[in-house]
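Read through the structures below before going on.
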Structure 1
Amino acid sequence: MKISFSKKIAVIAMGAVLAISACKNSPYPGYDMAENGLYYKFYKQDEKGVKPQEGDVVRIVMSWKNSKDSVLFDSKKANPSGVNYIEFPIQKSTFKGSFEDALYMMSVGDSASFIISADSVYLSTFKAKELPNYIEKGSMLTFEAKLDKITSKSEVEAERNKKMEEQKKLMEERKNAEPQELAKYLADNKITAKPTASGLIYVEKVKGKGAKPTKGCKVKVNYTGRFLDGKVFDTSVEAIAKQAGVFDERRPYEPIEIPIGVGQVIPGWDEGIMLMSPGAKGQLIIPSAIGYGQGGGQMPPFSPLIFDVELVSFSAADPASAAPQGQN
């Protein structure tokens, strides 16, 4: 079917009107405006691809800059380990035309640019109390983003549950292994000292002189803490710290001063130090029940510990310090 010249002109004119209308909708050349006011430009788009849903974890390579073209964030430079992306769970949109809205438009493999209100990003999404001095009020931010991966909320929950089960199993294994490990250590080192009711074993190396500290006394103690395999994890002695590779130039290496028997230290210390007199040197063998229990930080769960300790001195209890306090 032939189209008359006049109809061709009409089609061209209509296209021109639509183009002008689109330009009016978006003041930014090359960007379209979504119904929520988000300005977007796709470099690569899979319109039929799966989009993220609320609660999914997205992995994106992204950057953003302010109205003066200053780059404020770049995921390719943010992580010193060399990872060029960031991952986070996508939440509800924090405002119309938000970056969350931008992500909801994308499929895996898509790359795009978005122009978003800086005021709304900082005050609504970032929950800032006020705009930073490098952000002009009423200005826009330009986000560049590539969506690399979507992990569904159900997959995230399944992985979390799996890790929790693995951790639970590990904890049970460690708990069951502790008595055997401790018994082997005592046998290998020919330690015959009997445990106290709490399970503490005190091996005296050098006998002290005089009275023993009581609850609330301030004690000065030199110590070295080791795991059963001999690895040092902490010490107040500089030479040992350097030899063991745990030296920290930010801390002083000298006897520590603490109130004893008031929960400032682990129960094994509270009990053990009160068995010593000034000048005494000994070894505290502390099961996890009176140590660090289920662990945390560098301390593995259900780990019996060995402390070589020296009670340098102590001062009389301060009535105020004798009151129960929370353990550090």
Structure 2
Amino acid sequence: MAVVPTTAVLNRASALVIEFRNVGKTYKSLLGNSVKAVEEFSLQVVEGEILGIAGPNGAGKTTIIAMMLGYLRPTKGTVEINGLPARTYIERNGIGYLSELIAINPKWRADTALVRYATLAGISDAEIPSRVNEVIEKLGLAEHRDKKVKALSKGNLQRLGLAQALLRDDQIVVLDEPTHGLDPVWTQRFRGIVEEMRRADRTILIASHNLDELQRLADRVAIIDHGRLQRVVSTGYEQNAPTATRFRVTLAGGFDQIRESFPLAESAGKGEYDVTVRSIQELNTALADLISRGALVASVVPERSVLEQQFREAVGESQ
């Protein structure tokens, strides 16, 4: 996994879609006090990319998304989408958006809510029934479509929110904490939905506290803390990339061979050993040696994902 410089310019042939250029946002209270929510934030997102946004509470993620959606104006710098001011682009083209807090009229029925959102999104009357039925099917809401919103469980309400975000075939989709409230089954299905949405002309932003989800879904993850972009991490592993985490190797046999291949292996009990390596290549070389000695390797699991390690380092929690 590679760390991209915090200027966060992605060097690839795909067209630039979203650009934050030296963006800052300062809030002022009625008493005249100033609070800097975002400072010197620069980031480029290209067509076809799934970008994750991660950071602790209060890091500035919500403000950054609000500026990209045109809800807030930057105090300094610019936010552009396809070369237009963010608000102008969204007013002209729209965007798929799931907010962190879903607020839907509790008296509406689920399908009625989707029809009304589809109307607001500018979907033609002729297309609305098919689009509503499609997202209801995709999000497994068929048995809940006649229920009032107030009768939906937290997980079903979250799925309804996802459904409205997918009503239009938008080229840009922003999902803020999309798996919040979902059970394990629907968390898994959500991953499939995102992969289905991936295409060369669509850009997806996912803000989440769930680093495992971002590791699985995103191409890159922007780590934010104290209103600043700390680093941008590629979620793809590279052969010789430094690896800061330990791995737990579980053996089903050949236990006496572990320290021949991993001299500093630490026993964790029941055939499990913690090993430290400097790269993925070194890990594989040692594993190949271990297997050649007759050991049976049952599993190899990182102590923590590289994204998690990078996150902890970026926000000052490295151990």
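Any read-out appearing in this document is the output of simple, stated calculations on the displayed coordinates, not a laboratory observation. If you're wondering where the values come from, they're calculated on a predicted model, not measured in any experiment. Cβ atoms are built from the backbone, for glycine too; each structure is taken alone.
Annotations for the structure displayed:
- Label whose coordinates, when mean count of other Cβ atoms within 10 Å over residues 114-121 is calculated, return 17.9 (choices 1, 2): 2
- Taking FRET efficiency 1/(1 + (r/R0)^6) of positions 66 and 282 (r between Cβ atoms, R0 = 41 Å, to 0.05) as the criterion, the highest value among 1, 2 goes to 2.
- Structures 1, 2, by distance in nm of label points 7 Å out along Cα→Cβ at positions 26 and 234: label with the highest value: 1
- Computed 22 for relative contact order in percent (Cα under 8 Å, 6 or more apart) - originating structure among 1, 2: 2
- Here log10 I(q)/I(0) by the Debye sum over Cα atoms at q = 0.08, 0.09, 0.14, 0.15 Å⁻¹ was derived from just one of the structures 1, 2, and that gives -0.67, -0.75, -1.03, -1.12; the source is 1.
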